[in-house]
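Each structure below appears as structure tokens.
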Structure 1
Amino acid sequence: MAEMAPRSVTTADVARSSRASARERLLAAADDLFYREGVHVVGIDRVIERAGVAKASLYNTFGSKDELVRAYLEGRHRAIAERVTGGLAAYPTPRAKILGVFDIQGQRYAEPTFRGCPFVAATAEAPPESPAVAAADGYRAWVRGLFTDLAREAGAADPETLGRQLHMLYDGTAISARMDHDAAAAVAAGRAMATTLVDAALGPA
């Protein structure tokens, strides 16, 4: 009899594990519930119930729901950064890496669990001074910095402008993939426009 492949560990598995810390369990529960249903819809009691911890654990660990939302978004930021930077190792040049960002994220957009940009969703109704907005600002600075650095390495005369333009395409591709339910078309269009911008800034490949 063939040996079965090990099942992937999910956030729910982590939340149920008695060996996980209260912080890990709360973050696992928040990551699942907040992303699937929205930070404004999911109340603290549901997160606590899913995590299987005492209510005091949440406030002792994070202080408030707002800070739990910040931690959830910072975790999403780290996961995206690891996926993108890890994937870019397969692309040989800065120019190829710029377009590779769209390829790598496009794979995520095509997954059935994709529910759009977590930062857009979490900040849609958040006040400007909220922890969610601060976390989203940090993520957006990272995306823009990634494109700007790659544009500079590729030899762009104005890497900041090219980086901002590419960032806008990045945002639009994610929103289109979510709203139009067609990740392939959204990524193809975003990549084509990114190629046009890169060719204009650097000359044809």
Structure 2
Amino acid sequence: MYGVVLLGGRSSRMGREKALMDYHGPPQGLVAFERLSAVCERVFLSCRAEQLGEPAFAETFHSMPLILDVYGDIGPMAGLLSAMEAHPQAAWLALACDMPLVNDAVMGALLSRRDPAKWATVFKSVASNSDKPAFEPLCAIYEPVCLPAFQAAAREGRTGLQSLLCDFEQKGRLSVISPKEALRDGQTALQGANTPDEARRFLLP
């Protein structure tokens, strides 16, 4: 089991680099790296090459084990697929850098419900404004067997992870976890911080 922290987003809504946000003291990218290091054999940071040209980002992460995105602007699939292709024999525990409440209990739920015979292990809820399923693809486990499905989806321009996971589920290839198993102090630990207003909920005083 390898881990990958997804740092490659452009942070356009946040207005600053999300991997450098300070929720717990160290930059959040390093916090996520340590979280995965506790449960994975090896851990990598996934980022875009141009991010290393940003002084603060480069100073913080240049000495870390990196996997550079080799795909264009296709969203989080770029980081996931780049990691899978770099080490195709590995199962990957992926974690976005903008989920500051993820803790050991969340990692434990993923690992305990993992089924290597499936293609992925994910948390699933129902979207608040519809009856459609909502997966959390950026705190999930992806097995090596799903690599061809990711590659085919990228070739066809189907880069949305929600629809890809729906396809996996319809084929009986998904191990699904209730979000109730990711609660922290009564709220879901899977909340992300994509805007300054969202980040203020988690920032240290």
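Derivation of every value follows stated rules applied to the coordinates shown; laboratory data play no part. Note that this is a predicted model, so its numbers are computed, not measured. Cβ atoms are built from the backbone, for glycine too; each structure is taken alone.
Ranked on relative contact order in percent (Cα under 8 Å, 6 or more apart), which label among 1, 2 comes first with the largest value?
On the way: 1: 17; 2: 25.
Largest calculated value belongs to 2.
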A value of 0.80 was computed for FRET efficiency 1/(1 + (r/R0)^6) of positions 45 and 125 (r between Cβ atoms, R0 = 25 Å, to 0.05); which of 1, 2 is the source structure? 1
Identity of the structure behind 3.1 (criterion: distance in nm of label points 7 Å out along Cα→Cβ at positions 29 and 85, calculated), options 1, 2: 1
Can you rank 1, 2 by mean projected area of the Cα convex hull in nm² and just name the one with the largest value? 1
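In terms of volume of the Cα convex hull per residue in Å³, for residues 61-164 alone, which of structures 1, 2 is highest?
The structure with the largest value is 2.
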helix-only ellipticity at 222 nm (-39500 (n - 2.57) for each DSSP H run of 4 or more, over all residues; to 500) from the coordinates reads -8500; which among 1, 2: 2
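With distance in nm of label points 7 Å out along Cα→Cβ at positions 77 and 101 coming out at 2.9, pick the structure among 1, 2 it was computed from. Before the final figure, lay out each step's value.
Numbers: 1: 1.6; 2: 2.9.
It traces back to 2.
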